[in-house]
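K.L.:
Listed next: structures, encoded as structure tokens.
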Structure 1
Amino acid sequence: MLTYPQIDPVIFQIGPLAIRWYGLMYIISFFGVLFLCRYQLKEKNSLHLIPTLENTLFISFLGLIVGARLGFCFFYYPDYFLRNPFEMVAIWKGGMSFHGGMIGAILSGYLYLKKHKQSFLWWADLVAVVAPIGLFFGRIGNFINGELFGKPSNLPWAMIFPDGGPIPRHPVQLYEGLVTGLLLFLIMWNLRKKSWKEGTKLIFFLISYGILRFFFEFLREPAQSISLIFGWMTMGQLLCLGMIIFGIILFIHTQIKPISKG
């Protein structure tokens, strides 16, 4: 059994203002994605598109924050937040949903690019290639917070989490960070120069992450306050199925309908 490295979730605090590791991970993810997308534009000899990139990422990042919070509220605890609507803005208390954030980022990015007559799928491919970097840092933030831990385990790398009782558990945050974060990033990065139809790299990411996350959910300890669907499926798994289905529908659409170049 490994010792869980108890790290204070708060880096430093000035009065009521607390700077947390989890929030820092969002900032690192944003600039990491920006840097790697700029690198791709340089490879494509398209540096003139950097202003559009920066604006799109900023708008999408705002959509991600809003979507992640609303997704957490309505996917997981709708009854509580409908009774306490002002709690929705209390993001400092924790509670962000990846799937909600993804929906918010895609929707806000789509609306912005449509307004400026840009190809959404072309830009989505550019970002999808590096999106797993954000997943990696997000799971590191979860690990530091000691949240989203796994089910009991007797494996030698199992850990006792502060809120998980005295039982060693899977450090499933690290599993996901390494596989859906670093490994998926390496795969996607090696695909960045593939001359595929617009949208195909986005589709590859949606389906790949959906499948991987679906299986990792079996190792995660479900929240006791959330009922399992059909007695075994978590809300995360249901959302992953929706993600996979959306990817398949988008694949069929892109194969049938010609995609204009961005």
Structure 2
Amino acid sequence: MPNPKQILCIKWGNRYSPDYVNRLYGMVARNITPPFTFTVLTDDAHGLRPEVRHAPIPDVGVEMPHGVPGKWPKAALWANELSDLKGPVLFVDLDVVILRSLDEFFDYGNPEDVFLSRNAAKPFHRIGQTSLFRFPVGKLEPILEKFRTDPQAVGAKYRYEQNYVTSNAPGGVRFWPRSWVKHFRIQCVPLFPLNLIMAPKKPKSAKVIIFAGHLNPPDAIAGRWNRKEEHRSVRNHLKDVRRNRLGYKAVRSYVHPTKWVEEAWRD
């Protein structure tokens, strides 16, 4: 039997319910050639489907940076030991949508290298996105040691943990082909004013859609910019803008309900 493909995710606090983990498992299982394992590092394993392996989040031993953006608790992924996982793992954020096979993410390039998604918000910069990235367990431990010396200074300098990984991963980082991973808000939602008349387009060759920011799969399905909003028709949305109930920038952020996300994002 070949070595299993190892999928890893992390869940802390209550921002994401167990349903996100369970749906992610379902998407993985439909889009991968067995054998594979699916492990979540979490502080609360309640409500997880039985196929999901779970383990405690490694204790980084320092307070996370404050007053800066970025998901710095993901620093736990840089630990020398992650449950019983060995060798390369594919880390996947809970709020992604998987459309096609993940197999090539395991076959591509040298298994000893760190592979990141490209940051669509900075297309002309060599900056990675850690919503989906592959790394050998333990390889990033040196950047964890550096982080521990002064987490606040590291956070202030790099702001986002993915910037820190991109700049400091031992041996540098590599990137997936651009067509494999797309950013929903930036690369799927039509630009204004087309967003008012067209639903987000499903990329032809993308394997994974990431949802960095406040817009998540349930929001794309409902047709709203974030979980605090309700879906409005285009007419009512524009009325609310004119009545100053929404900022003018909200015109550019209108999202039609997205059927293809609903079809993929299920357990």
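K.L.:
One of 1, 2 was used to compute volume of the Cα convex hull per residue in Å³, and the result was 136. Which label is that?
P.N.:
That value comes from structure 2.
K.L.:
Something else about it: Given structures 1, 2, which gives the highest value for FRET efficiency 1/(1 + (r/R0)^6) of positions 81 and 97 (r between Cβ atoms, R0 = 25 Å, to 0.05)? Don't jump to the answer; show the numbers that get you there.
P.N.:
Numbers: 1: 1.00; 2: 0.25.
Once FRET efficiency 1/(1 + (r/R0)^6) of positions 81 and 97 (r between Cβ atoms, R0 = 25 Å, to 0.05) is worked out for each structure, 1 has the highest.
K.L.:
Suppose distance in nm of label points 7 Å out along Cα→Cβ at positions 105 and 137 works out to 1.8; of 1, 2, which structure was it derived from? Please report the intermediate quantities before stating the final value.
P.N.:
On the way: 1: 1.1; 2: 1.8.
Of the options listed, only 2 reproduces it.
K.L.:
Can I ask one more? Kindly point out which one of 1, 2 the value -18000 was derived from, the read-out being helix-only ellipticity at 222 nm (-39500 (n - 2.57) for each DSSP H run of 4 or more, over all residues; to 500).
P.N.:
1
Read-outs throughout are calculated quantities, based only on the coordinates presented, and are distinct from any laboratory measurement. Values in this document were obtained by computation on a predicted structure and should not be read as measured data. Cβ atoms are built from the backbone, for glycine too; each structure is taken alone.
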